[in-house]
1. A value of 2.5 was computed for distance in nm of label points 7 Å out along Cα→Cβ at positions 22 and 70; which of P, Q is the source structure?
2. Given a value of 9.8 for mean count of other Cβ atoms within 10 Å over residues 38-45, point me to the structure among P, Q it was derived from.
3. If Rg and Dmax of the Cα atoms in Å, for residues 78-133 alone computes to 12.0, 35, which of P, Q did it come from?
4. Compute Cα Rg over 2.2 N^0.38 Å for each of P, Q and report the one that scores greatest.
5. When you work out distance in nm of label points 7 Å out along Cα→Cβ at positions 62 and 126 for each of the structures P, Q, which one comes out largest?
6. helix-only ellipticity at 222 nm (-39500 (n - 2.57) for each DSSP H run of 4 or more, over all residues; to 500) was computed and gave -1500; which structure, P, Q, did it come from?
7. Where does the value 29 come from, among P, Q, when relative contact order in percent (Cα under 8 Å, 6 or more apart) is the thing being computed?
Structure P
Amino acid sequence: MKTNIFNSAFFTQKVREEEISHRGTVERIIDFLDLQSARNQLVANLPFGTQRLVELGRALALEPQLLLLDEPSAGMNLEEKEDLMIWIQDIKEDFGITVLLIEHDMKLVMDISDRVMAINYGEKITEGLPSEVQNHKEVLKAYLGEEEAFA
């Protein structure tokens, strides 16, 4: 006969309630990131894009108020990046989590950001709305270059 360890005398009622709550959170994240097919798989055996989603799910399971994502789209194909954009928007809206994103994919940055800070060699160039930053003269010079920069 199989025994449920969480019903044993080893755990207090509070511990059992916390476990149920945490499992509920994890199930919500699995559903949110559409990771049902990965549930019983070793992460190392999953496709790269799915591995990245599992990493995101792990971070969400900690129930943060601030989520720092460092190059989350690195190595992803176009479809995976488009899905990532949707998930980041939903994380902000559905989970109420502030997302601080470090990213070089400017389309992703401009499509999902409320505010953007452009940095060049560790120095802040400007900060503001995405449309303001992407049209800023110094940002264009730093990221696209000018003839003088190549002379």
Structure Q
Amino acid sequence: MLLTSVAFQAGGEIPSYHSSDGEDASPELSWKDAPAETKSFVLIMHDPDAPRRGGFTHWVIYNIPSETGHIQANVPQEEQIRGLGMQGRNDGGSLGYMGPAPPSGVHRYFLRLFALDDTVDLKPGATHSEVSAKMKGHILAQAELMGTYESKDKRVA
């Protein structure tokens, strides 16, 4: 599978529009070449560089329909999005997307898309760890897109 965004290139800087410095709007994402047996997708955005054990999860979406191959920018912070699936809680405790806001330096943000042979049996608002536990043994394929971000007010001139 291949996961891409019109907002930024793999390894490139995530625009501030998608961060806490800007509009905190989720980026547009597209993917292709999922296995034919795919029943649903899961998308997780995670910052392993966050200064807390296990990093910081910024976004969790699950039960994305198998026929879906695109997520529009600026997904509303609602439990269930028609045609998109269910949103979980980020590590900030809120539902939906939470943009990059590193306390210092450049952080890496990994968007990982998983093709599953089943759906995730959880209600909306599940956490990264809850969704990950339910995905075990059901992952058919995985794609990754990594972007970087450094808070504008923390940059060294």
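Only the coordinates and a few stated rules stand behind these numbers; no lab work does. Note that the structure is a prediction, hence the values are computed from the model and not measured. Cβ atoms are built from the backbone, for glycine too; each structure is taken alone.
1. The value was obtained from structure P.
2. Derived from the structure labelled P.
3. This value belongs to structure P.
4. The structure with the largest value is P.
5. Sorting by distance in nm of label points 7 Å out along Cα→Cβ at positions 62 and 126 in descending order puts P first.
6. Matching structure: Q.
7. Q
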